[in-house]
Structure P
Amino acid sequence: MYDGYMISELKDFWSNYTHHQLHPDDEKHLGVNKSKYCLEMSIDELRNRYGNDLKSNHTREKFINDTNNKNKILTNLLVVPFFGDVENAKIYILMGNPGFHTGDYVDEVEDEGYINLIKQNLKLELKTFKPLHEKAINTGGYLYWSHNGRIPKISKFLTDLNKQSYSTNYELVKNSICVVESIAYHSCNKPNDELYKLPSSKLTKKLVNEYIQQRINNNEAMCFVWRSVSFWKMQEHKNLLIRDPTQAQLSMFTNDEAYKMANHLLNN
C-alpha cells in the first residue's frame, strides 16, 4: 500500500464527492437513518433562524443552544478529511473532526477563494497548510491555527533550536504538517459513534494505519495523536506521540508536544 496505491485510492474516492453534500458512499451507508445523524441547513435557513451575522459568537451560541443541532454532522458545508501535504508531510497530527462555528458557512459557501482552496486540498494538489494560506486569512480556521498556542508555538521552539528567523521557521512548519480528521464533516460536538463507521472515515483510518504508519516506521515522519486515540489504533514507535485521551480537549499544544515536533523538524 505504501507504493502510492493508497494515495490513488484516496484521490479516487474524493473525486466522487459533490461539494456541500454527503459523499455518495456515506449517503448509502446511512440510508434511512441519515436525518438521525445529519443536519441539512442552507445558509439562508441558518440566517433566518439564528441571525444574519454568522461570524458573531452570539449567533454561534444560539445555534449551539438548539439541542436539535448537537452531535449531528453538517452536510451543507465542505468536507475536510485532511489538510496539508498528505503524501510527504514530516509531521502528521491526528484529530477528531472539524468543529463548527456558524461563520464556517460564510467561509465555505460564500468565499469563492477559500472554496477553491478546499477543492484543491481535496484533490491532494495543495501542499501547504490550508488554514494558514493567504486565501484563508478571513476564516475561522486561520483564527484557530494561527493562535500562539498552536502552529506559532512549534515555530517558536524551532527558532530557539536552529537560531534561524521566526518567519523562515513559520513557513517551514506550515509546509511540513498535515492534519488528518477521523470524521470529515463539521459538527458542534463529538459526532455520534455510528459516524466513525462511515466509508469516508474507514478510508481515512486505512490511510493512517497503512500509509502514514509506514512512513513513521521508516523514520520519514512523526505523528502526534491529539484526539480519537482509540479510533486510530496506531502501532507504538519512537516517532509516535500520543496525548492522554483524558486531556484530548486541551485546545493548545503543550510545551512538550510543541518542542518534540520542532525537534523532529530540526533533525529531519
Structure Q
Amino acid sequence: MTHVHAFLAVDRLLQDLTKCKEPFGGKVILLGGDFHQVLPVILRGSKTLTVASSLKKKHALWLKFHKLYLTKNMCALESERDFGAWLLDIGEKKSGSTIQLPLQCYPSIQDPIHQLYSDIDFSSVTPQELKGRAILTVNNERSMEINNKVLEFMPGNETVFKAVDMIMSEDPQDQLTFPEEFLNSLTPTGLPPYDLKLKIGCIIMLLRNLAPSKGLCNGTRLIITKLQQNIIQAKSIDGTETFLIPQIPLIPSQTNMPFKFKRMQFPIR
C-alpha cells in the first residue's frame, strides 16, 4: 500500500495543474487493495509508524473516497473458502484474543521440501521439472536455511566458496572496531552469504545485472553445470544458453550499519 505522503503529493500536484481545489483536482482516482494485507512498508519502523502512514488511518482525504467492498472472494478456490473466511475473521478481530493455528500452518522445514522434490531424481532431472517449483519464504535468512536443506537432497559433493570481506574506510580504528570475522557473519539484503554452498545441478539466482542484453539480470535463475575456483558455469533454465559467472566485488545498497563494507563473492544465491 502506498504511503499517505504519496497520495498527498499527487493531490496537491493535480490541484496545482488543474487550478481546482477539489480533491485530486476534481479528477477521478481509482484505488485498489486490502488494508488487512498490504500496509505501507516503513523501513525499520514500528507498528505505530506503519499504521500512521496508512491513508485510511492518517488523513481526512480518505473520507472523500467512495468505498466499494467485495462480498465474495473470487481468487480463492472452493476448497480454500473456509480458510479465507478464517483469515478474514482474524483481520477483523472476530476470532478473539487467542488464535489456534491449524496443524498445516506450521509444518517442519522438511515438509515443503519433501512435497516439492521427493519425486525428482536429481541425477537425471530436466530443466522443465525444476522451473515450476519454488518455496516462498518471509525473509532471506529462512530462504538460505531452506536452500541448504534442499542442497542436502541432491547427489554429488558440496562445494563451499568463501568470500573476502573488507571494510570501506581509511580509518585504522574502523579496521579494529569491525574485524573481518564480524563482517563474515553479516548477510545484508542483496548480498550472497560469506559461505556460499553449491552443487552441480542446483538452481541459483543472480543478485546483480551482469549482462541484461543476454538475459543475465537481477533475479534470473540458472542451473549450475560446472564449478571452478574463480568462475561458475551455468545454463539457462530452458537449457538453451550457457554462461560464465565470475566473482565480483559487491556492496550492499541498503543497510542500517554505521559503516560500509565490500564482499568479493559470486553474485548469486
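Just so you know, all these numbers are worked out from the coordinates, no wet-lab data involved. As the structure is a prediction and not an experimental result, all values here were calculated from the model. Cβ atoms are built from the backbone, for glycine too; each structure is taken alone.
When mean count of other Cβ atoms within 10 Å over residues 64-71 is compared over structures P, Q, which one is greatest?
That would be structure P.
Suppose helix-only ellipticity at 222 nm (-39500 (n - 2.57) for each DSSP H run of 4 or more, over all residues; to 500) works out to -7500; of P, Q, which structure was it derived from? Mind dumping the intermediate values first?
Details: P: -10500; Q: -7500.
Derived from the structure labelled Q.
Work out the source of 25 here, i.e. which of P, Q gives that when relative contact order in percent (Cα under 8 Å, 6 or more apart) is computed.
Computing relative contact order in percent (Cα under 8 Å, 6 or more apart) on every structure in P, Q gives 25 only for P.
Consider the structures P, Q: one of them gives 4.8 for distance in nm of label points 7 Å out along Cα→Cβ at positions 24 and 256 as calculated from the coordinates. Say which.
The correct label is P.
Which one of P, Q has log10 I(q)/I(0) by the Debye sum over Cα atoms at q = 0.09, 0.10 Å⁻¹, as calculated from the coordinates, equal to -0.40, -0.50? Provide the component values of the computation, followed by the final result.
Details: P: -0.40, -0.50; Q: -0.68, -0.82.
Of the options listed, only P reproduces it.
Looking at mean count of other Cβ atoms within 10 Å over residues 88-95, point out which structure of P, Q has the largest value.
Comparing P, Q, the top value of mean count of other Cβ atoms within 10 Å over residues 88-95 belongs to P.
Using the calculated result 16.0 for mean count of other Cβ atoms within 10 Å over residues 16-23, pick out the matching structure from P, Q.
So the calculation was done on P.
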